1. If you rank structures P, Q by relative contact order in percent (Cα under 8 Å, 6 or more apart), which sits at the top with the largest value?
2. Comparing structures P, Q by distance in nm of label points 7 Å out along Cα→Cβ at positions 113 and 145, which one has the largest value?
3. Output the label of whichever structure in P, Q has the greatest value of distance in nm of label points 7 Å out along Cα→Cβ at positions 9 and 289.
4. When distance in nm of label points 7 Å out along Cα→Cβ at positions 73 and 89 is calculated, the result is 2.8; to which of the structures P, Q does this value belong?
5. Say we calculate distance in nm of label points 7 Å out along Cα→Cβ at positions 97 and 121 for every structure; which of P, Q gives the highest result?
6. Here Rg and Dmax of the Cα atoms in Å, for residues 81-304 alone was calculated and came to 18.8, 60; which of the structures P, Q was it taken from?
Structure P
Amino acid sequence: MITRHITPIVEEALDRQAVVALIGPRQVGKTTLALAIGERRNALYLDLEDRDDRNKLSNPALFFESVEDRLVILDEIHRMPDIFDTLRGVIDKGRRKGKGKGRFLILGSAAIELLRQSETLAGRIAYIELTTLTATEVEDNRASRDRLWLRGGFPDAFLAQSDTESLALRKDFIRTYLERDVPMFGPRIPAATMERLWTMLAHSQGTLLNASQIARSLEVSTQSVTRYIDLLCDLLLVRRLPPLHANVGKRLVKSPKVYVRDSGLVHALLGLETLTQLSGHPVVGQSWEGYVIETLLAASPWRSHASFYRTSAGAKVDLIIEHNNGRLWAIEIKRSLTAKLGRGFYQAHADLQPERAFAVHAGDDRYPIANGIEAISIRELVKELESV
C-alpha cells in the first residue's frame, strides 16, 4: 500500500496560488497524482507530448479563456516553453475577475529548466517537488522498508512482482533517460559517456566529488564533468550535498558529496538484483546513507538547508539540517540495528554544538546515547522533522 503524503500540500498550494508547478523525475508519479487531484476539481488534462493536445493550444489565450472555471493540468510543460508568457496574461486577467487561484497545475521533469521558463510567473506560482517513494509512504514493516531500499522509490519498480522484474524496469528507465531526456535537456552528450559517468557516481555513492579524477577516467575535461553532473542534478537524479560553511576555527572539507538520489538506480547501475548481493557489495553502507538522506530531506521543513560537516582532523557528520531560524540538527547515519557513534561524530558535536543530534539506525528503538544525542529510527526522525 502506497500513500503519497504530498497530496494535501499540492491541494493547499492550489487554494493559495494561481499556478502550482509539480516537479520530479520521469515515472515518479506526477501524472497519477495530478489526475487524482484533477478528479476532485473538475480539471482538464492536456499532455503536451501529444500532438492533438498541443494543437488545442494553437491559440492558448482563447483556449484558456474558454475553460476559465476549470483547473487546467499541463503535463510535460517543457514541450511548450513559450506558453508561460500567455499564462501570465491569462492569470492576471482572471484575477481581475476574482478567479486568481487554482488555475493551472503544471508538471515538469527538470527543475532548473522549469524555473528558468517560469520566471515570468513570479508571485503567481508555487513549486513542489514530488520525490520517489520514501520510507514513510510504504507499509511500516521490515520487509517493505528493505524492498524500498533495494528497489528504490519509483512506484513501478517498487511494486514489481519480483526483484528481477524490478531491476529490468530500472534499467529501462536508465536507458530512456540516456537516450531521450539527457539529449532533450542538455548538450549533445554521448549516451555511453553519460552512462559511464552515472555508473561511476553509483560506485562512489556518498563520497567527495573529485571531478578531475572522473574527467581523466572518461577522457573529457573537468568542465564537461561538472556540466554533466549539473544536468543530472537538474533532472533530479543526482544530489550534490554541499559542505557546511561554519566559523569553527577548523580546516573544513570544501568539496561536495555526490549521491545518486534513488537507491534503486544505484543498485541497477551496479547490477545488484537482490538484498544478498547488495549486502556483500562495498557500496552497501553508502547506499543506505543516501537512502536515509533522501527520506529525511523529503520531510524537512520548507527553506531548511542541508549539508554535511567534515574537518581535516576527522570530525564528521553525515547530514546537517539548518532550519530557517538558524538552528542546526546533526544527523549520523548507521546501517546497523543499533547506533554506535565514532570519535569523529563527538568531535563534530563539540565543534558545532547543534540544537539536536541524532544517530539514525535501521531498527525501531529510540533511546539516548549521550547528553544531547539520541538514537532514532528513520520514521521517528521524519515525524520530528515534520513537527518543526
Structure Q
Amino acid sequence: MRICIVTDAWRPQINGVVRVVEAVRAALEAAGHTVGVIEPGAFRTVPMPTYPEIRLALRPGPKVRRLLDGFRPDAVHIATEGPLGLAARAACLRRDWPFTTAYHTRFPEYMHTRFRVPLAWMYAWMRHVHRPAARVLVPAASTCAALDRRGLRGLHVWSHGVDTAVFRPMDRAAAPFAHLPRPIFLFLGRIAVEKNLPAFLNLDLPGSKVVAGVGPALEGLRRRYPGVFFTSPPDDTAIAQCYAGADALVFPSRTDTFGLVLLEALACGLPVAAFPVAGPRDVLAGQDAERPVGVLDEDLRAAALAALRLDRGDCRAFARRHGWDAVAGQFLEALAPIPRAATVPARDAALARRDVAFDMHLDLDLELDLDLDLEPDRLRPAGSGPRR
C-alpha cells in the first residue's frame, strides 16, 4: 500500500507528532508498505509567531498537489492542522479523495493560552477542518470523549507506543546532570507556556530539578529559576540518557492529549508523577495497582515524592507492552483507501503544469523540483534540510 502522511511538524523539532509519524512510518515500511511524508523541509518556510522553532510552509498548495499526484497514494493521512495539512485537505477535496486526519494536540487550548482566542471560535474551526475526514484519529478514549462533547464526529481511538530499543535503561552516570544532588526530578519536553512548568518548578522538593528540552519559554524560565539545571538533548540517545539518569519524571501539563514522554520515561525505567488528567490517566490506565509505575495526584509534590518509591524494573516492564507494531496496525486499519477510479481534475492538472513552469523561473532549488517532476515516486527524503 502507498501511504502519504502530511505533517507540519518535522525534524529538527522533537515532539510527540514527529515521534509518532516517524515510528509509524518505520513500522509500516518494515511491513512492506511504501510511505511518503510531505513535511516542511520541502518548502519555503517562516517562523511561527511566538514559537520560532516551528517553521510554517509558505504558499504550499501547488507543491502539495504535485507531490500528491506524483506519489500516487492509495491513502492519505493528514497529521496536523497547519498550512501543509490544510493544503493537503484542499487537494483531497478537489480530487474527491477520502482521507483521514489526526488530533494530536489540544490546539484550541494552546491558541487560547497564547493569544486568548475564544475556545468556542477555535473548536468551531476544528470542526470545520476535520469534518470532511473519513476518520479523525485521536490518541486516547478520554480525548475522544472530550472532542465528541465539542461536536467533532468520525472519531477513532488510535493509541501511541514507544521504541523500547531506543528508550531503555542506561548508565545513570552518562546523564549531563549526574553530578547534581539527588533525588533528581526531571521535566522533559517542549518548553512552552502550555506545559505548565511553574507548577513543577515552584514545588518544594529535595535534591535537584532538571528541565530538558527547547521551546519559546526557555530563556524566560532560565532567568526566573536560576537554581534549576537546564539542558537541551540533541537526539534520542541523549534524551534516553536524561530519562535514565533521573529519579522521577514530573509531568505538570494539564493539556496533553496523551503524553508520549511518559511512555519514553517508563521505558528507561523512570517512574512518573503527574496530575490526574487526560493524557497521564490514559497512559497509566493499564498499570497494576500492586506494582504501580506512576503516581497521579492533584498534589504534584506528593506525587513526585511518592514516585521515588516505585520500582524501575516495573516501569520498564510496563513500557514493553506498548510497542509500535501494534500502533501501526491500528493506523493501517483506520486509513480510508482512495478508490482506483479516482482521477485528478483537469483543472488541477493544468495548475500543476503551470506551477512547474513557475517554479523553474522562481525556485532557488531547481534541481529538487526537477527531480520531483521527473521521478514522481520519490518524495523529499525525511530529514532533508529546510529551504528558508
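Values quoted throughout were computed directly from the atomic coordinates according to the rules given, and no laboratory measurement underlies them. Just so it is clear, the structure is predicted and the values come from calculations on it, not from any experiment. Cβ atoms are built from the backbone, for glycine too; each structure is taken alone.
1. Structure Q comes out on top.
2. Top value of distance in nm of label points 7 Å out along Cα→Cβ at positions 113 and 145, among P, Q, belongs to structure P.
3. Largest one: structure Q.
4. P
5. Structure Q gives the largest value of distance in nm of label points 7 Å out along Cα→Cβ at positions 97 and 121 among P, Q.
6. Computed on structure Q.
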